[in-house]
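**Student:** Each structure below appears as structure tokens.
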Structure 1
Amino acid sequence: MALETGTRVGVYEVTGKLGEGGMGEVYRAHDTTLDRDVALKVLSEGFTADPDRLSRFQREAKFTPLTNHPNIGGI
């Protein structure tokens with residue numbers, strides 16, 4: 001699912017594409033509620049159709065905020 005610059009996804013406004021990988025695509029976006037820039041990950045359809053892969057992503061999303069490292073962005 002490719003997102004164009006300016007697309008709104010909830011409170012996020014897409015400002016550009018950062019890259020893509022095995023899980024899907026990552027976009028730079030602006031959180032209009034908190035007034036900060038974020039990375040927005042959009043999972044590929046094949047990824048979301050696989051319960052094991054989706055579960056892995058959900059675990060990653062749950063535990064990444066607990067990681068404190070200068071090379072890992074905050075959530």
Structure 2
Amino acid sequence: EGLDVATGFVFEGETQEALVAAMKEAEHLYRTAPEVIARMRRAGMSSGFGWEAPARSYEDAYRWAVGKHRQRRVRLAV
């Protein structure tokens with residue numbers, strides 16, 4: 001499911017067992033369905049992992065925080 005747009009493998013939890021299970025799943029898929037791995041590779045390579053969107057989010061959060069701080073200062077001054 002979702003293998004046409006998948007870019008990697010997900011595992012739940014922060015355990016060695018969870019990581020090993022995901023790696024085994026990846027290896028199985030690599031051996032049995034290399035075309036799926038190739039699609040995943042292409043999807044990953046065409047995905048935007050640049051800093052533009054995260055930087056914009058950080059700027060928005062900063063502006064929001066500054067605005068809240070200014071509102072608080074105005075209320076305290078009144």
Structure 3
Amino acid sequence: LVAQVDAGKLNDSAFLHGGRLWDLSFADYQTLAKESEYASWLAAHGYGANHFTVSVNQLNEYEEVKQVNDHLRTAGFT
């Protein structure tokens with residue numbers, strides 16, 4: 001898989017959310033899945049954030065998780 005990636009794309013920050021930059025056979029997916037669920041998922045979907053974590057315990061301005069969720073929704077993180 002690594003050999004299929006255009007090395008020129010690695011210097012562009014878009015690489016981190018560029019999706020899958022390689023072809024993946026089902027056999028290769030299965031081989032990876034035997035070793036690591038994460039490896040097979042990354043091989044199938046490529047680079048791209050699918051979730052984020054917010055450390056709500058470090059946010060002093062909110063007393064409830066609902067307030068954090070409301071703020072994130074208002075800011076467009078839905």
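**Student:** Given that Rg/Rh (Cα atoms, Kirkwood Rh), derived from a single structure, equals 1.32, which label among 1, 2, 3 identifies that structure?
**Tutor:** 2
**Student:** Could you figure out which one of 1, 2, 3 the value 32 for relative contact order in percent (Cα under 8 Å, 6 or more apart) was computed from?
**Tutor:** Computed on structure 2.
**Student:** Using helix-only ellipticity at 222 nm (-39500 (n - 2.57) for each DSSP H run of 4 or more, over all residues; to 500) as the calculated read-out, with -6000 as its value, let me know the right label among 1, 2, 3.
**Tutor:** Going label by label, the one that fits is 1.
Values quoted throughout were computed directly from the atomic coordinates according to the rules given, and no laboratory measurement underlies them. Please read these numbers as outputs of a predicted model, since none were measured by experiment.
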